[in-house]
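*Asks:* As structure tokens, here come the structures.
Any read-out appearing in this document is the output of simple, stated calculations on the displayed coordinates, not a laboratory observation. These figures come from a predicted structure and were not determined experimentally. Cβ atoms are built from the backbone, for glycine too; each structure is taken alone.
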Structure 1
Amino acid sequence: MKANIKHCFSFSLLLWLIVSLVSCAPGNDYCQLTGYAQGGTYSVKFNRKGVKTPLDEIKRTVDSILTMIDTTLSGYNKGSQLSRFNEGRLAEPNAMFKDIYSMSRQFYAETGGALDVAAGPLFDIWGFGFTSDRMPSQHQVDSVRAICGMDKLGDAMAPLVPGISPRLNFNAIAQGYTSDRIADYLHSIGVRDMLVDIGEIYCEGVNQKGNPWSIGIDRPIDGNMTPGADLDGIWKGDGSGRGVVTSGNYRKFYEKDGKKYSHTIDPRTGYPVQHNLLSATIIAPDAATADAYATYCMVIGLEESKAFISSRDDLEGYLIYAAGDRMYEWASSGFNLAVN
């Protein structure tokens, strides 16, 4: 299994058209639920040994979770709760919206504003949101920063600054959050061996060969547009439940006047980051946390990421960075890597 490269704020579960299939491996209890949605595909592998819930019910429930994600969190679905919130039309958020909002506020506070789901307009003016590439002026950056930030919204989602209601974008954690919600459902029906890949990965237990799940890490080189085509290494799990997410800049950037601009924007400055970190893979107890911290590392850069990962007993990390014309890797002490 490969790791999907997480491009910060690239969540595109738009207008889900669920077309899913269930297949089971002959001779054992492992099944795979796969589906196509407009904007992406997903794969859910699980061991149904001891599970009494029928396969067609599992399929329907997973599809319903994905539909709920779309109608709640998608910025592309104009009728979603997120879209209605951003337009000032949402009367009462549902439990999912409240949950991810609360989670986002915690990440914002913990990272000192480096992870800010209320910074979407900054990505738009730099050409990485819903708009085309263009170079903003200093005045544009300053003007947009003045209306961004979770510090302008309270716990109850009400604006704290009169006349300013920041627009939310949950891309930094939404795919990981989705994987966790599906894993929660599988846990509730008795599944213990699973790999949930909804753009980001949650895995637990063992695969159909009886081995802990392994996740490939892409080599972050320009032109490597196919996940799994050129691996830098393979992370090997230990059977415990883990979120596995890789964020990277190398597949999405643009150039102007001979200068390359990363798609990772630092919400604290309003400008694309300028550092040598090419990709960050984070292993965390859940996929939403791994998703958030992988994005965070791509904002703060190599040295701060090393210090951050090393300070956390609940995280492991693998950082790939450039120095001159060469590429190097750094792994935390507990990151179980098999070099490819």
Structure 2
Amino acid sequence: MIVCRQDTAVVILSYNGKKWHDLFLPLIIAEAHTGYDVIVADNASTDDTLDHVQKNHPGAQTLHIDVNHGFANGYADALKRIQAKYYILLSADFEVTEGWFPPLHAAMERDRKLAACQPKIRYWRERENFEYAGAGGGFMDKFGYLFCRGRIFFDIEKDLGQYDDDIEVFWASGGCLVIRADLYHKVGGLDTEFYAHMEEVDLCWRLKNAGYKVGYVGSSTVYHVGGSVISYGSTQKLYYNFRNNLIMLIKNEKASKLLWLFPLRLCMDGVAGIRLLLQGNFKHTGTIIKAHFHVYGKLGQWLRARKLNQSLISHPNTNGLYPKSIVAAYFFQKKKTFDKLKWPTVRL
């Protein structure tokens, strides 16, 4: 068990991540004096990453995970062995900035109902742009589709200071997720069955259903390389996105809505698959079919998980749920940026 000297543990899950650690750990460690311990959790790397960190970055503590079962499993294992008030789940391919931590910590300290939050996430390669996975905070529409301030489907905005505020969101990015340790464990942590993708949305939804807030803190900025483990646009990413989105709905959506939403989503996914087929993209269509059959095959498991999740519901917090269709807004009404939605946000 690692008992943190300070109240926050920045936990970096690493798999063969030496190059990222050499690039990004020095500043993470240099900023640790602002109030956190740095822990690199080596997720069964096949190279000498663990030894490399211990020899070259002594400001970071380390722990070893024997078998790599993916992102969610790696954190599930690591966080059982770390004692702190707050966890920050920080992916290895993130670059922090000077002063990134105090605004996040201050937001958590101000409001006990704030269960989790994220900073502003910009793209490491095109540094004026928001980053795809997280951007200016995560939202979900009435049909379960995810989007961000700063990124709706394929359109990514430049950061012009338009999202420098602190607001409630529906989900915070798992790439840089600040979360209360007691609540993380209370609601069951990251679902290890997700393996990767949307596991943080599922976790945030459970927190929201339990009556807590999830936030975005625009006065803190980090940069994300992105696609360093599972590349954007790959069939693997497509599989997890389609599979995990359906699982998430089964586990967390209220019954009266799930009864009509789940069959509708199956149809909408089918339309997406047919569209890809007509474009000659047979591999991606097959991936969607595979994802659906995985969900059907383990439906009993997801329904049992749903029963457990439903027992945690208390005064659900729906802030961050877009009451319309983001698909219709984007593709038919041509609303490509968040401000075009004309949808008010709730300040922290």
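*Asks:* For mean count of other Cβ atoms within 10 Å over residues 141-148, which of the structures 1, 2 scores highest? Please report the intermediate quantities before stating the final value.
*Replies:* Details: 1: 16.0; 2: 19.4.
Comparing 1, 2 by mean count of other Cβ atoms within 10 Å over residues 141-148, the maximum is at 2.
*Asks:* May I pose another question? Going by distance in nm of label points 7 Å out along Cα→Cβ at positions 277 and 317, which of structures 1, 2 comes out largest?
*Replies:* 2
*Asks:* Rank structures 1, 2 by distance in nm of label points 7 Å out along Cα→Cβ at positions 237 and 285 and report only the one at the top, that is, the highest.
*Replies:* Evaluating distance in nm of label points 7 Å out along Cα→Cβ at positions 237 and 285 on every structure, the highest lands on 2.
*Asks:* For structures 1, 2, calculate distance in nm of label points 7 Å out along Cα→Cβ at positions 101 and 325 and state which one comes out highest.
*Replies:* On the way: 1: 5.3; 2: 4.6.
For this comparison of distance in nm of label points 7 Å out along Cα→Cβ at positions 101 and 325, the top structure is 1.
*Asks:* To test your reading of the models, identify which of 1, 2 gives -11500 for helix-only ellipticity at 222 nm (-39500 (n - 2.57) for each DSSP H run of 4 or more, over all residues; to 500) when calculated.
*Replies:* The read-out comes from structure 2.
*Asks:* Which structure, out of 1, 2, was Cα extents along the principal axes in Å calculated from, if the result is 53, 42, 41? Walk me through the numbers before you get to the answer.
*Replies:* Working: 1: 64, 53, 34; 2: 53, 42, 41.
For Cα extents along the principal axes in Å, the value 53, 42, 41 is produced by structure 2.
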